[in-house]
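Asker: Presented below are the structures under discussion, each in the form of structure tokens.
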Structure I
Amino acid sequence: MSSNNNTSITLAILQLQSAFRYSSLILGFILLIGGVLGNILNIIVFIRFGNYKNNACSLYMFVRTFLDLFILLVGLTTRILTTGFQMDFTIMNRIWCKTRGGFTDINSEGTYTLICLQAIDAFICSSPSVIVRQKSNIRIARYLILGTLCFWSIYEIPYFIFQDLVIVGGTPMCITTNTIYAQYRIYVSGLGIITITPITVISIFGYLTVRHMKTIGVTRTLSSLTRQTISMALFQIVAVLVFNVPNTASLIYSIITANVAKDTYRRTVEQSITSFISTYACGPYASSFYCYCLSKRFRNQLVVSLKEIVGSIRKNQVFPNTQRSGTRT
């Protein structure tokens, strides 16, 4: 009887793993293809109209596009290969083990910092006070972006030191060799910096920005570009909340139940759900273009940019000379 129960449990575990693996694989490909295409279109529009040169919020969005592209091409692609095709390069190459997570985290932390700065800038630009609105400065934005990238690059140096490829029980594993630093990354980097802090900051400033925008007098005094960037920033805030809240809940649950005794089936269920949520959490890096498209002005800019690209391609095409000289008799 126990043999039949073990067989049924094993079969249920295999079916569950298969279902979540294929779900993660499909979701991963959707986010990867849609995200890479969307970020490329973002770059085209921003470069074509050059709003990022004079508008702080646009500059944050423009720089974020490159960080998001890196995360999708390096972080999400390798995740798809690991979860969907069991090709984990971190246990095959020591250099990749020590660098993959570090560079991905630098871009991820930079992205969420820029999202927070984007939300704060939208709040400043929508303020009823002219003096406060003048605080949105492109020169300050450049310094903040440079400082953000430098800070997170220095912050991740210990990861490159402590992360290593080791053999545990005859099995190669890419793990953090320092226990204290491993705990620090779980509680501070994973739970604090990537999840709770961005959600808190963008929620507060998003709410305050919406309150400002409800004031008719303020809305009328804003330029069309400012109104566009504020609406784009608000749409991006909603996307971050939709994609990041489940990941936050998953991390909190994992920390709370870390010392709880679990059977094989429960561990499998939790690992499968966690893997799917980790892929789902890549949504903010892939959704910016589609959030921006909710702005009518951005859609018009996109159409104009694509028409100009198509027109320039047609002009540069070389057509063969099909005219033939007539034969004289």
Structure II
Amino acid sequence: MTLARVDRRASRSPARPRETGTADPADGPALRRHRRRRSRLTALAFLAPLALYLAAFYVYPLYRNLDLSLRDYTVRSFVAGDAPFSGLDNFRTVLDDPTFGPAMRHTMIFTFVSIAFQYGAGLALAVFFNRHFRLAATLRALFLIPWLLPLIVSASTWSWMLNSESGVLNYALRTVGVAPVDWLNSPHWALTSVIIANIWIGIPFNLVILYSGLQNIPGELYEAASLDGASAWQQFRRITFPLLRPVSAITLLLGLVYTLKVFDLIWIMTKGGPSDASSTLATWSYQLGFGSLLPKFGPGAAVGNILILIALVFGLLYIRVQRRQEA
């Protein structure tokens, strides 16, 4: 009797509504599509400011520079915007110019000598400060001063120090009985002078990046090597340098890209002279585009594109080397 009464009550009771939050199986795919669409829109909203920034300050300037190098611009056509298309004529003009060879050679010397000494000195200082002795943090902070100073201040300071008549360096040479050197006005010393200044400016950057890389090397490796009787040089050659290769690679690549485009330091110190003895592709590009009353916008932009192409080639080489190491 009891079970029959329960069955009759259950048959007369209305069906309960579905619990809140459960979706109809027919609405499942539509709901998932809506969520994916909302997720994509949210991601695009976060990416939009970065995309606008890259388009305004990278893509558009690159496009304008390429357009300048492919057209025969004059002052009038630059203002009016009706320069005729000239194809690769500006690049031919640049490559046939007698200034191109020395400027390319000076650029390569300036870049690779600067990078070699900046990396070597930065690595030595990073290893030195990795010992965590007293005042290490204070000394590291002092070494960052050249990197923090405005470049115009650093270049002006080096111009004063290397002045042939009243410079500190020549005064020190006279003190020890060495004949003074005409650092900035001699064709034999002008390029060396700007290289010295650039090395001094770039050492702190290498120090910071390489020191951070050293912090990621486990200390247990050095302890095990010491127990095995490895000397300090063997520890550096077998542990430090191999494990620093990824950090070293990105440090060298960034240093290369930065040094290729150095302009203000050279221009303030020597203006590319004397007689183009310290002229690089960066300073030559400026001279072509802005250094006279009748600027050559097309050839100047072509030189700039050559610099971009050189940096792009080294960047692709870096990516290829990294992939080989990861494989």
Structure III
Amino acid sequence: MAVEIPAIIKPSRLRSRGGLLGECLAEFLGTFVLISFGCGVVAMAVAALPGSGRAATPTTIFLAAGDWLLITWGWAMAVTFGVYVGGGVSGAHLNPAVTLAMAVRRGFAWAKVLPYWFSQVVGAFTGAALVYLVYHAAIHAFDAAAPGPKVNGHTNATFSIFATFPAPYFHGGIWGPLIDQIVGTAFLLMLIAAVNDLRNQAVKANLAPLIVGFAVAAIGMSYGANAGYAINPARDFGPRLLTWVEGWKSLAFPGSVSGSYSGYWWIPIVGPLIGGVVGIVVYDLFIGDVLLLRSKLAESREPGESTPVRTVNGE
């Protein structure tokens, strides 16, 4: 039975939140939920489980594929619930790459792009701050027990709770991680477009956020190890900014580890922004345009009229 829920704030004071401000608040809160659970699950895997005696040693992480599955499914649920929280107000982009792609191909107002981006980054920073507040004891215990190298007492392992970095086999090169981020985000936007396209086999019964979460899990399982599958500029930049403030310094900005990689911070921003546009354009070229043409052909026929059959000679 439906129940009317009264507003906490008087309706007369809510009018300013009926438009763009309300959408930005939804983007903030949705992204806050996304990062709180996403970075939270990594904090569990990296610092809390080892430090609480639930691993072989206080610094034992990633002994088996199941450790990675914990993270991929954790991020999947983080995305799902973030979208459920903000979707009814803003559409729950929660990702600057999604916002840009929607502006390029789905008629999203360009005037809203920067406000959405700002709200997403602030939400991500705040979510990361909450994770640090809850897990700072575990994080510092891990850093104290772990061998070097360290930056200001912090390790790259605890930095990975919040932001991403490339795998050692790239030898500090930028093209491998950049391509990885373009590909991962292209798949994300392609799948988001498919899930929400009512002309296609769209998800019913308000299950779209869950399926988008599954898409994020699939990307993490298939393309996660190369560069941590940020696939979201706000998801990386907001928490990265938090780590810089809290003392990870050069690990965060410019994003460098001596002998491994340097100046990495921009790749999880630029790669996803490019990849998001690529993904939604590819979907429209291969699927969206075909569905549009079919719908127009169906509308142009009279009721009961069959599709004309063409011979080899076109007659």
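A short reminder: the numbers here are calculations on the coordinates, not readings from a lab. Remember, it's a predicted structure, so these values are computed and weren't measured experimentally.
Asker: 58, 36, 17 is what came out when semi-axes √(5λ) of the Cα gyration tensor in Å was calculated for one structure; which of I, II, III is it?
Answerer: Only structure II yields this read-out.
Asker: Matching task: -24500 is the computed value of helix-only ellipticity at 222 nm (-39500 (n - 2.57) for each DSSP H run of 4 or more, over all residues; to 500). Pick the structure from I, II, III.
Answerer: So the calculation was done on I.
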